[in-house]
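Following are the structures in question.
What follows draws every value from the coordinates through simple rules; no lab data is involved. Just so it is clear, the structure is predicted and the values come from calculations on it, not from any experiment. Cβ atoms are built from the backbone, for glycine too; each structure is taken alone.
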Structure 1
Amino acid sequence: MMIVILLGPPGCGKGTQSKMIEETREIVQLSTGEMLRGEVAAGSDVGKRAKEIIEAGKFVPDELIVELVSNRIQKPDCENGFILDGFPRTLPQAEALNVLLDSHGLAIDHVIEIAVEEDTLVGRITGRYSCDTCGAGYHEEFQKPEIEGKCDKCGGHDFSKRADDNEETVRARLVEYHALTEPIIGYYEKAGVLSKVDGMAHIDEVTRQIDGILS
């Protein structure tokens, strides 16, 4: 059983590295966003409550997110462990997560901060786009399709960018990250479970650094 948390600002590569860990360590990646969408689609009790809150234009409260995580980690595919990507986002969430894990007789093994320069992050995020057919991700500078205008995976020709992948929105998200999420780094450092990797390095090198920590 291994429990891993990946921390870092939007666009630092948490999702990419989570997938790498999932494949090599055979532990499941848990994204609170995906969990929420799944519960809403399934019409579960948590999903119904979350849907009402979201449709009212409000943020889903910590208690509901923690309940969501609690339900999810009890499923069979989490027996070997799991990676939390996008949670916790705030210090109260980190504290609530510790209480939750303790109630299940579990503890966090590794918290890995992916450190990057902000201007580089903005370039990474604003250059992202994906295939409309299969969802494969690309970048205007770093990861173009092998044949221009044709998806490598499905051969599709239609691509789009997320509406919020613009510089103004990205800068605002970074301000929010510094205010809400950075305090978590000190919290886990004090707990003795924090490690840092150089997110400015090539993807393969970041993966190698993370693998060294988990090993």
Structure 2
Amino acid sequence: MLRYTNYDHLDMNEELNKIENSKKAVLALEPRNKKCLFILGMLFVQGVPIKLLNEQDLNFEGAKSFPKMAHVWSTIEDYKEDGFTLEKIENHPINKKIFLICPVRNATEEQRKWIEDFVEEKQENGYIVHAPHLHTNQNDPIGGGYSICKQNAKAVASSEEIDVYYDQTSTGSVFDLGVAYALHKPLRILNPEEILFEEEDQIDQIVQNWPYNEIAKQKIKQEQPKD
């Protein structure tokens, strides 16, 4: 059983190997800690049951939040009758499909316009683009955002490439990056000229030096469904 109470000095590739072979994880959730949210994304895509060690200390205000989502995840057995279960999400890429990781809740008007122009341009060129704020059903019947995370994770799995409009303050983007990392997806940064990557920020360094670009492109081609 995995245990996360401190997120410093983690090798994410080693953690992914552990997560892929784990049946349960217990963790102290730190909703503003990017490394915690990256780990959370990797656990989610592998369908690993979790137990929260610090639930009594978490803030559950707001309709959607990582504490609420993680609470639903940790008590998922209570939602079986509603059709919600844990599952490992497998790669099943669709040709010319892109998942766009981008800020949603706190996106600026300028960012939204840039993102929507990008989506329109790609669609005009024959691509299928999944942008969370445009194509994910934001209605969550059991609350917290669990079903939203599940929709996005499945959309990542069905995409051939992941594009990121990287906003270093977007916690949701970090979770989605953890999902993409666990699925070994290639990643393209759309706004590199806007980013000052910080050497001490582990997630910045992972994004800047994404390890799966060439390997994943070949793997995804092999996994393409045959007509």
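For this structure, a couple of remarks:
- Identity of the structure behind -12000 (criterion: helix-only ellipticity at 222 nm (-39500 (n - 2.57) for each DSSP H run of 4 or more, over all residues; to 500), calculated), options 1, 2: 2
- A value of 24.5 for mean count of other Cβ atoms within 10 Å over residues 34-41, calculated from one of 1, 2, originates in structure 2.
- Read-out FRET efficiency 1/(1 + (r/R0)^6) of positions 178 and 202 (r between Cβ atoms, R0 = 25 Å, to 0.05), computed value 0.45, structure in 1, 2: 1
- Which of 1, 2 yields 0.75 [FRET efficiency 1/(1 + (r/R0)^6) of positions 26 and 42 (r between Cβ atoms, R0 = 30 Å, to 0.05), calculated]: 1
- Relative contact order in percent (Cα under 8 Å, 6 or more apart) derived as 23 - corresponding label from 1, 2: 2
- In terms of distance in nm of label points 7 Å out along Cα→Cβ at positions 66 and 154, the structure with the greatest value among 1, 2 is 1.
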